[in-house]
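Colleague: Below you'll find the structures, each written out as C-alpha cells.
Read-outs: derived from the displayed coordinates by stated rules, not from any lab. Quick caveat, the model's predicted, so the values are computed rather than measured.
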Structure P
Amino acid sequence: MRNAYHRTVKDLPPGERPRERLVGLGAAALSEAELLSLVLQTGTAGATALEVAQDLLSLGQGPDDPTTALAYLASAPASELADLRGVGIAKAARIKAALELGQRLSQSRTEKPVIRRPEDAAQLVMASMRHLDREHFRVLLLDTRHRVLGIDTISVGHLNASLVHPRELFKSAIRRSAQAVILVHNHPSGDPTPSSEDLDLTGRLASAGRILGIEVLDHIVIGDNRYASFRERGLDPASLAGA
C-alpha cells in the first residue's frame with residue numbers, strides 16, 4: 001500500500017511537473033529548482049525531487065540567491081554533496097556531471113581568452129575562486145599566443161608537496177599541448193599574500209616545467225576580490241627555480 005505521506009512529482013498536476021513543462025515549453029522556461037529536480041530524478045521520504053532541489057538552492061547566501069547556490073554545487077566535492085539530505089552519491093554524481101557539462105558548453109561557445117597581463121588571469125578565475133572555503137590549486141593552460149586552452153583543477157585542500165605534484169600538473173599540460181602555464185590557487189582567508197610554502201611550491205613546479213619545456217609564466221594567489229601575482233611582485237617563477 002502506498003504511503004500517503006510520501007509525495008512524488010507525479011502527484012503534481014501535469015502542467016506543474018518539470019519534465020512535462022520542459023517538453024512543452026522548453027528548458028529555458030524552467031526555474032533552477034525545476035531543472036535541478038530533473039537531474040535528481042527522485043526525492044526522498046517526505047519530500048519530492050523538486051523540494052529537495054529547492055533545499056539545495058537555499059545553501060548559498062540565502063534562498064533568493066540561486067546563483068550562489070549553483071556556484072557552491074559546482075565547487076563542492078561530490079562526497080560533500082552526497083551527505084546532504086535527499087542526495088546520496090548517485091545524485092551527487094549527476095549534479096556534478098550536469099554542471100560540468102554546462103561549464104564546458106559555455107567555454108566552447110566563447111572565443112578563447114588571451115592572457116596579456118596578470119590581471120587577465122586573475123579575473124578569469126576570481127568569481128569562481130574568491131569564496132572557496134578550501135585551497136583549490138588550478139592551472140591555466142596556454143598556447144604559444146597565450147590563449148587559454150583550459151583551466152584544470154589539480155588539487156583541493158591545504159597546499160603541500162603531496163597534494164600538488166608536478167606529475168599531475170604537467171600531465172594535464174602535455175595532454176592539451178600547452179606551451180606555458182599559469183599557476184593559480186586561492187587563500188580562503190581572503191588575504192592573497194603569498195606564503196613561504198607558495199614560494200617553495202612555485203620554484204619546484206617551475207623547475208619541473210623547465211625540464212619539460214613548458215614555461216611557468218606566473219603564480220597568482222586569489223583572495224576576496226584581490227589577487228597577488230608573483231610576476232608583479234618581481235618574483236619570476238624561473239628565478240625561484242634557480243634559473
Structure Q
Amino acid sequence: MDTEERIARAAYLTRVVRPPRQHLATFGSSKLDYYVITDPIYQELSRGQEESVIRQGSITSNKPVLVTPTYMLNLDGFSEDAYQYLETLARTYGPNSPGILYQYKNDPGKMEIVSGNAFDVADRVTDDLDAKKRDNAVVITGVDELWDISLLKFIYEYTSSSAHTNAGEMRSMGLLDPVPGLDVPNGVVQRIEEMFKQVEGGLDPKVLHKELERWGLFQTYEARFFRSLQK
C-alpha cells in the first residue's frame with residue numbers, strides 16, 4: 001500500500017465520536033480540545049489485554065482569516081503525510097477554496113495508553129466530557145500511525161459544516177469576493193492591509209513577510225514592504 005492509499009484509508013476510517021457542542025463563530029477566536037483515540041500499532045502483534053492510545057491536545061483558530069488548502073500547506077506543525085492530505089484537498093476543492101475559513105494552530109498535549117479497545121475508550125471519554133459539560137471538546141477515533149490525518153479531516157469538515165453561515169456573513173461584507181489579478185479573496189487583502197498598519201505600530205515585519213509568503217503575494221507587495229521598513 002503506497003502513501004496515498006494509506007492516507008485515504010486513514011481518512012476513511014476516521015470517526016468523530018463526539019463532535020464539539022459549540023459552533024465556530026464567524027468573527028472571533030475559538031479553542032477546541034481534542035482526544036484522538038487509536039488502537040496502538042503494535043496491537044496486531046499482541047495477544048494480551050486490549051489497549052488504546054489517547055492523544056490529547058488543542059487546536060486554536062485565531063481571529064478568522066480566509067484560509068485555503070494552499071495556505072495551510074505553508075503552515076507548520078503537521079507531518080508529511082498530513083501535508084499530502086492537504087494537497088489532495090487542494091486538488092479536490094481548488095487551491096484557493098474558501099472552505100477552510102480559519103487559521104488553526106495545533107498544540108499537541110500528552111499521550112497515554114489505557115486498557116480497552118478504541119471504540120470503548122472513546123465512549124468512556126465521551127461520557128466523561130458530557131458529565132463535565134465540556135462543550136469545546138471533540139473525540140475522534142483513527143489510525144495510530146496517521147492520527148493527525150484524522151485530526152486534519154475533522155478540522156476541515158468541522159469548518160466546512162459552518163460554511164453556509166460563515167460564508168454568508170463574510171460574503172455580505174465582501175470578504176469572499178476575488179481580487180482581480182491576485183487570485184485571492186478580498187478578505188486576504190484586507191488582512192494584509194491591517195498587518196501593514198500593525199507593522200507601523202510595532203509589529204515585527206517578519207510576521208508580515210511570512211504571511212505574504214504563505215499567500216504567494218510577497219512579490220506583489222515587495223516594494224511597499226521594504227518602504228515600510230524605512231519608516
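Colleague: Could you tell me which structure in P, Q was used to calculate relative contact order in percent (Cα under 8 Å, 6 or more apart) as 12?
Modeller: Values: P: 12; Q: 27.
Computed on structure P.
Colleague: Work out Kirkwood radius over Cα pairs in Å for each of structures P, Q, then name the structure with the largest result. Numbers along the way, then the final one.
Modeller: Values: P: 20.0; Q: 19.3.
The maximum falls on structure P.
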